[in-house]
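What follows is a set of structures to go through.
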Structure P
Amino acid sequence: MTQNDKYDMILSRASVRRFKAALTAEETEALLRAAMSAPTAMDFQPWHFVVVNDNATKEQMRTFLPYAKMINENCTGIVVCGDIDLYKAVSERDGEDNTLYWVEDCSAASENLLLAAHALGLGAVWTGIYPLESRISKLRATLALPQNIVPLNLILAGHPLVPGRAKDKFDATKIHYEKF
C-alpha cells in the first residue's frame, strides 16, 4: 500500500448504518487494538470499551438512543467510555480542570476505530451519547457503568450491507492563516 493509498483510505471513509453481519471476536479485537493506539493526553489512556452483542441489550439501547435506532443483531455495538478519575490528581495539582481531556482522548480512539473498520473492509458509524445526561444515565444503568466511567459514544460496526458513500467535506473558507 502506497502513501497515497493510505491517504485515500482516510478520504474515502464513510459512515455505514446498515449491516449484514456483526463483527467476529477477531475483528472486534482488531478494531479495539487500533482504538487503543490513539494519542492520549499525559498518556493516561482513559478509555474503556463495552462491546455489546446481546440482542436484548441492543433492543433496550434502541429505546433511548435516538441516533442508534439501526442497532440490531447484524452489528456489534462498541460503547467508548472514559475514566474521569484519572485526571483528578492532575487537576488538583495544576489548579485547573483537566477532567475533560478524556473527551479528546476517547474521540481520538473512536476515530482510530472508525478508520480501522474502513481499512479492514468493515463498516461503522459513530452515534452520540455525551454530553446528554439523559442518554448517559440510561446507558450507565443498562451497562452497569461505574460513576467514574462516562460513555462518550456508541459505535455500531459490522459487515456493511452496502458500502458507505464518502463525502468531500473540504471547505477552503474554513481555513485561516496566522489569524482568524
Structure Q
Amino acid sequence: MKTYLPAIRVDRFLLREIEEADFLDYYEIGKDLETTKYLNWGPFIYPNEALAVIRDIFLQRPKYQLPVGYAIVYRNQMIGVIDFHTYYPDRNTAEIGYVLHRKYWNKGIMKKCLMAVTKIGFEHLELDKIIVGHSLENEASKHVILACGYRYEYQKIVMLKEKDTIGYYYAMYRYEYERRV
C-alpha cells in the first residue's frame, strides 16, 4: 500500500497529513471525555500525550505499510483526524477510524470527510475493500457510516476503555464503489 496521502479539499476543509505541529490541536480534541468516550484511547490529560501519539503512532505508520493519516483542518486548525489505521495486506483491505472535535459535530463534516477518504482509499491507495466500525453505543458514527454507503458486514466483542462491548463493522468493496462513481 502507498504510504503517502495527497492533500485534498473537502468543502471548506483541508485534509492533509498529520504533522507534529498539530499536537496542541489534537490535545484539544482528545482531552474531551465526551469526544473520546467511544474510542479505545483518551482522554488526554497532558499536551505531551498528544505529541507522543503523533510521533510514536501516526508518524511511524509508513514503516508498517500505512499512510500517516489525515488531519482535518479548518481555518489553519486541526479539528479532527481520519485515517487508515489498520491494513490487511493479504486481503488488500484497510480500516478507517476518525474523531472530530465536539464543537463540529452534527454539521455533516465527517460524512464529507469519510466519503473523500473512501475515494482516496480506492483510487489512490488502490484498495479492494475498506472497513469502518463503531461501538454499540455510538449511534452518531453509525449514521455517518451508513450515509456514506457502507454496508453492515459483521460484529464482534471489542475492548473499549477496559470494558467489553460490541463493535459493528461495515464494509465497502471496490466493485461497490465503482458502481457509485
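Here, each number is a calculation from the coordinates, and none is a lab measurement. A quick note: this is a predicted structure, and the numbers were derived from the prediction, not measured. Cβ atoms are built from the backbone, for glycine too; each structure is taken alone.
One of P, Q was used to calculate Rg and Dmax of the Cα atoms in Å, for residues 32-79 alone, giving 12.3, 32; which? Comparing all candidates, it corresponds to Q. Structures compared: P, Q; top value of mean projected area of the Cα convex hull in nm², i.e. the largest, recorded for P. Work out the source of 0.90 here, i.e. which of P, Q gives that when FRET efficiency 1/(1 + (r/R0)^6) of positions 8 and 160 (r between Cβ atoms, R0 = 25 Å, to 0.05) is computed. Computing FRET efficiency 1/(1 + (r/R0)^6) of positions 8 and 160 (r between Cβ atoms, R0 = 25 Å, to 0.05) on every structure in P, Q gives 0.90 only for P. When FRET efficiency 1/(1 + (r/R0)^6) of positions 64 and 168 (r between Cβ atoms, R0 = 30 Å, to 0.05) is worked out for each of P, Q, structure Q gives the greatest result.
Computing mean count of other Cβ atoms within 10 Å over residues 96-103 gives 19.2 for which of P, Q? Attributed to the structure labelled Q.
When relative contact order in percent (Cα under 8 Å, 6 or more apart) is calculated for each of P, Q, the greatest value falls to P. A value of 0.50 for FRET efficiency 1/(1 + (r/R0)^6) of positions 104 and 120 (r between Cβ atoms, R0 = 25 Å, to 0.05), calculated from one of P, Q, originates in structure P.
Have a look at P, Q and say which one yields -7500 for helix-only ellipticity at 222 nm (-39500 (n - 2.57) for each DSSP H run of 4 or more, over all residues; to 500), as calculated. This value belongs to structure Q.
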